[in-house]
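Please go over the structures that come below.
What follows is calculated from the coordinates using simple rules that are stated; it is not laboratory data. Please read these numbers as outputs of a predicted model, since none were measured by experiment. Cβ atoms are built from the backbone, for glycine too; each structure is taken alone.
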Structure P
């Protein structure tokens, strides 16, 4: 019995040490990124694409739980949002780099934080782990959870980056201030622990993007729109 207790205690200590190592060194890692010079739009986040949808009349055609569609302003929260464009959803696993980067060059014209109770992203994690269809099914966090919306106005495009928190998130960090100039690929912020990042770009169609659902993205590196 004493040997069993000792083994269990050692396993517990080892697990705790591994978690602390993950928390202090692996999770906050910030690898250098070489931003492509020939891109129009790059990925704002590491992770996998969970949806890439055309927005019409302010509605996103994704079915979650008993809802057949989601109003855009419940995801990209704020006032006077464009009524059409393309919405890209990116899910970050606990093993992804959690820094966000600017998808375009331009001026940060709006930063709006929206507090809310957070529900778990566990279902989306499982559906992505097993590569199931409709990776967003049963994931109400898409519109319910705490989020930060950053609008960037470029010369030819406007981009809205939405940082969405998971139930276990400590905080959402956003580095620039309104009025700041930002280059494509510059660090935009960080979501601590689990998260999702959405990108809404008016005036573009899904066919303008060269990624698809299930694709793995790297922030500041993966070209979304050539």
Structure Q
């Protein structure tokens, strides 16, 4: 299996590639640094980014491969993914697109890929090596195996403490009717349904706790 990091020469895609590198390292997968030629990106910047990522990959003993494609970006990426055993593709968000243009990330999200897609929104440039705590927000007990596998992979890669933050949405009437015994019973049922993830985290030696919130709005 391979891990792909889409690289466009910007610092945000470089940071996303570092997350891809950590994921590849923890699973022992090779990392593909992929770029699709276009009129907006500088190939010199792309190659410089790839140089930086490859230096870090060498430290983590991760095998890397450079792939530069041409043509329609989505068709080129889909064709490459279909022709290779790809586990997941990492890409970053971009603010360069005009409002009437769709970014590569938006097109990938809407495109049927034969691999998982991880979209990295970079808020701070130093977070890819400063991760100490990780939080996964979910509604009630709605946690898929795929989502937990990605979450656990990064927790293992960064040796981070983890928290699943379960939010239960209720309307105003229901909120006023909730008393302590009823709330405890409701949250206990959620904990029971999430208990297999807690057991799996324990088996993987990942510190995990579950926290709850009852609110009218998940934000």
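Numerical summary
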| quantity | calculated |
| --- | --- |
| With helix-only ellipticity at 222 nm (-39500 (n - 2.57) for each DSSP H run of 4 or more, over all residues; to 500) derived as -14000, matching label from P, Q | Q |
| Answer label among P, Q for the case where distance in nm of label points 7 Å out along Cα→Cβ at positions 75 and 211, calculated from the coordinates, equals 4.9 | Q |
| Among P, Q, which structure scores highest (criterion: relative contact order in percent (Cα under 8 Å, 6 or more apart)) | P |
| Structure responsible for 69, 41, 31, with Cα extents along the principal axes in Å calculated and labels P, Q on offer | P |
